[in-house]
Structure P
Amino acid sequence: MRVGLIDVDNTGFPNLALMKLAKYHRNNGDNVQWYSPFERYDAVYASKVFTFTKDHEFMIPEDTPVWKGGTGYGTLAPFIDDLPAKVDYLQPDYSIYPYIGKDTAYGFLTRGCPNHCSWCIVPNKEGNISPYMDVEEIAEGRKRLILMDNNILAAGDYGREQLLKIIEKGYRIDFNQAMDARLVDDETSDLLARIKWIRFIRFGCDTSSQIQYGMDAIKNIRKHGYKGSFILYTMLHGDITECYDRLMYFQNMHGVSVMAQPYIDLRGIKPPQWQKDMARWANRRWIYKTCDFKDYQPRKGINGKMILERNKK
């Protein structure tokens, strides 16, 4: 059987579901490769994570079965979001992405999230948080782990056990979806300070009410000996003044950066221009740390002060 794979988003970040499907088919003796319009296949899998990504433009013969899945296709339970257990719990086939280092692994310790943020689809897709895989199952001998959990700190005893195991095994990790600073207590601060982080610790700061929680978490973790840096994911939505104030709060803090994300809903509606301008300013660290958004000029003849005035509610 010949199987073709299409990573529709093609962001440079590996698609975990496609890697697991590749492993499943290769375990069955099938020939798996990236889709080519010059080849014939017995089945094609296309994965699209983001709603704003255009669908692939490959011409696929009508008699070829095509399986599409992922949040980007607007469905909550296709093959990508609800892989059969016999596929879902397989180790990924990392060979389909040659740029992944031989010591790097990707995976989830938990799935789901108990929060119901208006901009997030995770609770609708995956439900409340629950254990998924043990960190040793994900690592399988690798030491550099990219963990994509949406709320590891909400996993209670299981989450703490996994953090402790990460420390004991000496893994270097990145929770790349950010953590919830509201759940950081003294015990958690100690665990996070002892972990070997690949780059920095990530927290979410999507509303003004989360600012103090973030600051308390940072202070506590540093108190336990962490000397690295932090990055705060900041969703841009709602009131422009609130977003501006939230971003400016962290501008002069040493070792703290932001990653601003314009809000794109599940229908793929493009965010307003002010969100794109503000994100471009905040995500260029050398500009963000030295220039007030009010003085930032995204286009000739336009500065942030004008943008704030135009979009003020």
Structure Q
Amino acid sequence: MKSLYFTGPRRVEIRDEPVPELRAGEVLVETLVSAISAGTEMLVYRGEAPAGLAADETIPALGGSLDYPLKYGYAAVGVVREAGPETEPGWLGAVVFSFQPHQSHFSAHPGDLLRLPDDLSPDDAVFLANVETALALVMDGVPLAGERVAVLGQGVVGLLTAGILAGFPLERLVVFDSFPARREMAATFAGVTAHPPGDISAKFLQDFDLVYELTGNPAALDDAIALVGQDGRIVVGSWYGTKKAVVDLGGHFHRGRLRLISSQVSRLAPELTGRWTKKRRMAFAVELLERLRPARLITHRFPLERAAGAYEWIDRKTDETVQVVFEYPGR
């Protein structure tokens, strides 16, 4: 099997490894497509992820820390090719989603796989992790009917968040992004009005009830604060890694009684846990995939063997890139 390893800042390599032997109750999955995360994964690639931090304590396949060398990635779609002893019947040939690093094969217990609907393409399904993240953001912001909502950043998660919010009965939904291509995609994908960040000071000061900060840029926090009105809420979905945020909290933020809300998909907000579980949220994320059909957000495809070129492209051509995926021979 082929596995991608991050070996240092802006260094990746593909290693040959033995196909895992199946234990009782496990299956072997051959990967069809996996998606590069332009957020956390690119922080790992650039060396901007905090050393020693756990990769993800809630995902078995991502054990260990973010120290080099490491396998990383968390959005893989594949086909079950083999079943180990004592495996539940009916898994052979199933198309599944799993939170797995970029690799051509992996073993897993069926309980850690999500069997996908027959009419959902692998290209749509590979967005499941990001759709779940966007859904978590929307739930954490608690948008109300008639509110004015803005989304800063129209990368993949920002576009998906806007796509979900577009289904709410809001008075206004506006998105902001620096890149014209992403603003155009927001208009066609989510049907929203898109603006460059320069319009914030000119047109929209203190005009919104709820703002989502999804740029990955700490400087955007001041833009978010400028956008919300009295008692407004700001949901921070960006993870800045080692980048520091210098934020002006001395004026409108303080007197306006604004709220900064941290949102992270690995856990549900405490106020939801009486009714919601991660399983329920994931099931609804699959329904959203079928509604949004996000495969149209894929802008570039690379074979795994050209991984170094894929990351270099994202690093240098951010203005031309939305979603980059790896394709595998089994496709």
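Looking just at Cα Rg over 2.2 N^0.38 Å, for residues 35-210 alone, which of the labels P, Q belongs to the structure with the highest value? Each step should come with its number before you reach the end.
On the way: P: 1.17; Q: 1.23.
Checked P, Q; max of Cα Rg over 2.2 N^0.38 Å, for residues 35-210 alone sits with Q.
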Supply the structure label, taken from P, Q, corresponding to Rg and Dmax of the Cα atoms in Å with the calculated value 21.1, 62. P
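Taking relative contact order in percent (Cα under 8 Å, 6 or more apart) for each of P, Q, which is largest?
Details: P: 11; Q: 19.
Largest value of relative contact order in percent (Cα under 8 Å, 6 or more apart): Q.
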Ranked on distance in nm of label points 7 Å out along Cα→Cβ at positions 51 and 243, which label among P, Q comes first with the largest value? Q
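We did not get these values from a lab; they are worked out from the coordinates using the rules stated. What you are looking at is a predicted structure, and each value in this text was computed from that prediction instead of being measured. Cβ atoms are built from the backbone, for glycine too; each structure is taken alone.
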